[in-house]
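As C-alpha cells, here come the structures.
Bear in mind these aren't lab numbers, they're just calculated from the coordinates by the rules spelled out. It should be emphasised that the depicted structure is a prediction, and the values quoted were computed from it without experimental measurement.
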Structure P
Amino acid sequence: MIQGSLARRYARALLAIGREENRLEALASELARFVELLLEDKNLYEVLLGPTVPRPQRDAVLREVARRMKLSDTLVRFLRLLDDRRRLDYLPRILGSFREMLDEAQGRVRASVTTAAALSAAAEEQIKATLKKLTGKEVIMTVEVNPELIGGVVTRVSGLLLDGSIKTQLRQMRRELANVS
C-alpha cells in the first residue's frame with residue numbers, strides 16, 4: 001500500500017516535469033525502456049537494487065546505462081533521485097502510475113481484449129470504436145488470443161470487466177442447473 005502511494009507521488013512529480021518540458025510521451029517511452037531493461041537484465045538489477053553495491057558504483061553504472069540508452073537528463077536525474085532514496089525497486093509501479101496519469105491527461109484509456117481466435121482488422125476496429133463510444137476516450141487496445149475461452153470476447157477497460165466468453169456462459173449455466181436440481 002505504501003509503495004503504491006509513493007509510486008503515484010513519484011509518477012505525479014515526473015508528470016509535472018514532463019508537462020513543463022512538453023516531453024510527456026518521450027519520458028513515458030524512456031522510462032518504459034529503462035524498466036524493461038532493468039527487469040530483463042538480472043545483473044543490472046542486482047547492481048542497482050542489490051544491497052551490497054556502494055552508492056558511487058551504482059551511480060556510475062546508472063549513468064553509463066543512461067548514456068548508452070540515450071536517456072534524457074530529466075530522466076537520469078529522476079533515476080538518480082530514486083537511487084539516492086533506494087527506491088529504484090518502485091520503478092515498475094511508478095511506470096504504471098505514470099502511464100495511467102498520462103492516459104488520463106491525454107484523454108485515453110487502455111483496454112485489454114482476449115478472444116478465443118484471432119480477430120480480423122475490421123473486428124478489432126469495431127471493438128475499439130464501441131469501447132471509444134462507451135468510455136468517451138481514445139482507446140489503446142491490446143488483443144490476446146486464448147483458445148480456452150472457446151468463443152466470445154473478454155474485455156478489460158478502466159477497471160471494468162466485460163466477459164462475453166462462451167467459457168463463462170457455460171460456467172454460469174452449470175451453476176444455474178446445479179441450483180435447480
Structure Q
Amino acid sequence: MNLILTDRSLPFLCAAENDTEYIDLTKQHIHNCVGCFGCWIKTPGRCVIRDDAVRIYPKIAAAERLLYVSRVCMGGYDVPMKTLLERAIPVQKAFIRLVEGETHHYQRAVLPKTATIFAYGTHDSEERELFCDIVARNARNMNFTKHKVIFTEEEFLETAVREEVASWQRS
C-alpha cells in the first residue's frame with residue numbers, strides 16, 4: 001500500500017490509484033500527544049486518545065511507500081504533520097536500541113518502506129539542513145529503507161507531487 005499524507009489540499013490526489021490512500025491532515029481531527037505513554041503501558045500499541053490519528057498511524061506502519069507533504073517550520077515539520085507523527089508513537093515499543101550510534105525504538109509490526117518528503121516554505125540553507133537531519137532520524141525510527149527530501153516552491157508543489165506519484169505507476 002502507498003500512503004500520502006499532506007498538510008494541504010491536493011485535490012488531484014483524491015482520485016489516487018486503488019493501492020494508494022490520500023489523507024489531507026487539515027481535514028482530520030487530531031489532538032496533540034499528551035505524553036502519557038498509555039500507548040506503551042496501558043494499551044500497548046493503541047493511543048488512549050480517540051480521534052482520527054488512531055486510524056491513520058496504523059496505515060503509516062502498514063505502508064510500503066510513504067509520501068509526506070509538509071511546510072517547513074523552524075527546521076521541522078509544520079503543525080499538522082508534526083502532530084500526527086508525534087501521535088504515531090504507538091507503532092513503536094518503549095524499548096530502545098542503538099542504530100548507527102543513536103538510540104531508536106523497536107518497531108511494533110512496522111513494514112520496511114521507502115519515503116519521499118516534499119518540503120516547502122523555506123529558502124534558508126540552515127533550516128533545510130536541519131529538516132533533512134530530522135527526516136533522517138525519523139527514517140531510522142520508522143523503518144524507512146530509503147528516503148529522499150525534495151524541497152520545492154509552494155507554487156510548484158502540486159506538479160512535483162503529481163510527477164512523483166506518476167513515477168510510482170511506472171515502477
Structure R
Amino acid sequence: MQLTDLERLMYHTQEKRSFRLSQPTICKRADAWLGRGYYFWGEEEDAIMWGHSSKKCTGAFEIYKANIETGNFLNTVFNEEHYNFYRSQIDKVGKHIYIKTGLKATVEDICEYINERAKWTDELDGIIFQDLPTGDSILIKKYPYRKRIQAVVYKLSCINNFSFKDEYRTN
C-alpha cells in the first residue's frame with residue numbers, strides 16, 4: 001500500500017492483554033509529554049524499546065501498527081516554523097511558572113498546560129515530537145544522531161489500518 005505524503009506508518013505499544021486491540025489505547029498519564037491522546041512511535045525499534053522499559057505489568061507487550069494521517073499535525077520535528085511555535089509556547093509556560101513560584105516547571109506542569117489551557121491544540125489532530133534515543137539504539141557513544149520520533153494523535157479519525165504486528169516478553 002502506498003502512503004501519501006501526509007500519512008506515516010507508526011507503531012503503538014501496549015501491555016499484553018487477553019484480547020487483541022481493535023484501536024489504540026488512549027494515554028491519560030499526568031506526565032504524558034504531549035497531553036492526553038493516542039501515542040505512536042515513528043520506528044518499530046523505539047516502540048519495542050518502550051515496551052521493554054515501560055510495559056512490564058503483564059510480563060509481555062504488543063506492538064500494533066497504523067497509518068497516521070498527519071496533515072493537520074503540529075510537526076515540531078521536520079517543520080521549523082512549527083518547532084519555533086511549539087518551543088515559544090512551552091517557553092512561555094516555563095517562564096510563567098518560574099515567575100509565579102520561583103521554581104522550574106515540571107513535565108507534569110507542561111502536560112497540564114497542554115491538556116487544560118493550550119487553546120491552540122483544539123485546532124490540531126496531533127503533534128509530532130522528537131526526543132533523544134537511549135540504550136542500545138545508539139550505535140555511537142554519546143552521539144545521539146538518530147531522531148526518536150513520537151506522535152500524539154488527538155482524534156481517532158486520523159488513525160487508519162490499525163492492526164497487530166508482534167508480541168514480546170519483558171523478561
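Here are some notes:
- For -9000 (helix-only ellipticity at 222 nm (-39500 (n - 2.57) for each DSSP H run of 4 or more, over all residues; to 500), calculated) the corresponding structure among P, Q, R: Q
- Identity of the structure behind 9.9 (criterion: mean projected area of the Cα convex hull in nm², calculated), options P, Q, R: Q
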